[in-house]
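Trainee: Listed below are the structures to be examined.
The numbers here are math on the coordinates, done by the rules we state, and not lab data. Keep in mind that this is a model prediction, so the values were computed, not measured. Cβ atoms are built from the backbone, for glycine too; each structure is taken alone.
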Structure P
Amino acid sequence: MKALKLLTIGLLAFTACKNAPKADKAIATTAQKVKDTTARNEKYNVDVNNSVIEWIGTKPIGHHHGTVKIKEGYLGVANGRPIGGRFVMDVNSITPDDQDEKGNAKLQNHLKSGDFFDAAKYPDAIFEITSVSANISNDDKLIMKDASHVVTGNLKLKEVSKSITFPAKISMQGSQVLADAAFNIDRTQWGLNYHSDKSLGNKFINPVVNIKLHIQAAK
C-alpha cells in the first residue's frame, strides 16, 4: 500500500486544470456478449482491502480526487494467463479526499445523488471482462508504457452498459494476480450529463474522468 499512498500524494499535488490527466482513452461502444469461461479457468478472488479504484474529475477552476471500493470480484486465469473476470463496485463508497471534512462530505452526497450516480437506486456498478489480449501492437502509441495487456469489458453504470477497452499491467506472482490500469472515460456515455455543457463557464464539469485501478487477487 506504500506505492498507493505515494500515488495519492502525487495526485493531490495535481494543480488546477480544465482537462483530465493525460491517459489512454477508453472509448465506449456497444456492450459485448460475455462468454462463460468459468468451466476452464481458475478464480482469483479480489482482495477488497488491498484493491482500489481512484478517480479524478476536473473543472475550469480545479479538480477533485477520490476513491471507490470494490465490493467483490474475481479474475479468471487459464494456463497462467488472464482470460476473464467480474467486479462489483460499491457506488455508496465513493469518497472524495482532497478537501476538508465538510467539503468532502458535501461533494460525496452530490455524487451519490440523482445528478450523478443515484446510489440509492443503483448501489452497484459492474465491470465484466469480455477479452484480454497480450498483443500490445500499438505500444508506441500508448501512454501507459508498461502495459502488458489490453482489456475489454462491459462497464455498467446505472442502467447503461458500454464496452470499453484499455491497457493494463497484469502480472502473476505466485498465488496472486496484480493488475494496474489508468485511462480516461467520458461519463456522458453512461448518461451522467450533469453540468457537462461548456456554456456553463466556471460551473462546467469536464465530462472526461480519469480512472486508475489497482487490483490484487489471490486463489
Structure Q
Amino acid sequence: MSINNFFKEIDSIIARDPAAGSRWGVIFLYPSFHAMIFYKIGNAFWRYNLKFLARLIMHFARIFTGIEIHPGAKIGSNFFMDHGLGIVIGETTEIGENVTIYQGVTLGGIMPSIESDSQRNQKRHPTIGNNVIIGSGAQILGSITVGDYARIGANSVVSKDVPSNVTVAGVPAREFARSAEKQNFKPYGVSVSDTDPREKTLNLLLKKVENLEKKIRIIEKKNNKTKT
C-alpha cells in the first residue's frame, strides 16, 4: 500500500465517524484499521497459496480485534467497520469500495456444515457493491448481491438480492425506500426519514375509511331528515 492510499483510508474513516478525532487516533485506537492491516497481510499469503499462515494471521487478528475476516475474502478500498466487534466475513465474500458496516454484522453462508465437501470452491457468501451501509447486527446470508448505494437496516436478515439505491430492513428484509440518485453517506443503515411502505399504504387506507365513514354519516343524516 502506498503512503497516499494509507492516509486516504484513514481519512475515509474520519469522514464517516464523528468520534474519530485525528489520524493518530485512528491508527492507534481503531480495531477496524488494525483488522484491515492484518487482512492485507493475510490476503497476500492466501493469494500465494500459503493458506495456513494466512489463516493463522487472521486468527490472531480475531483475538486482537474481535473481528473475524477470512483471508480469502475480497475487500475493496476505504472499507470501514465502525466499532467492529463481532463482525464475521466469510471466505467467498466480495466487498466493493467505500463500504461501511457496523458491529455484529455477518456476511455468511446458508448451507449446513454437514455438506461442507460439496461447498468447497463454491461461491457461498454475499457480494457487496460500492458505497453500501450495513447496520449493526444485520445478517447478509448466501451467495446474493447487494447493489451499489444500498442500505441495510440494523438486525435485518437478508437472504435475497438487494437492488442498487434501495433501503431494506426487517426479518426477513423488505424494501423501505428507493432512491434514483446516488446518496451521500448516511450512517446507521436506516435514517429517521425512512418509512415502511406498508405503513404508508395502511395510513392511506385508514384515511380512505375515515372519509367513507364521514360520507355515510352525512347520507344517514339526510335519510333521517327525509323520513321525519
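Trainee: For structures P, Q, calculate Cα Rg over 2.2 N^0.38 Å and state which one comes out highest.
Mentor: For this comparison of Cα Rg over 2.2 N^0.38 Å, the top structure is Q.
Trainee: Here's another thing I want to ask about it. Can you say which of P, Q returns 1.3 when distance in nm of label points 7 Å out along Cα→Cβ at positions 36 and 100 is computed?
Mentor: The read-out comes from structure Q.
Trainee: Something else now. For which of the structures P, Q does the calculation of relative contact order in percent (Cα under 8 Å, 6 or more apart) return 10?
Mentor: For relative contact order in percent (Cα under 8 Å, 6 or more apart), the value 10 is produced by structure Q.
Trainee: Computing helix-only ellipticity at 222 nm (-39500 (n - 2.57) for each DSSP H run of 4 or more, over all residues; to 500) gives -3000 for which of P, Q?
Mentor: P
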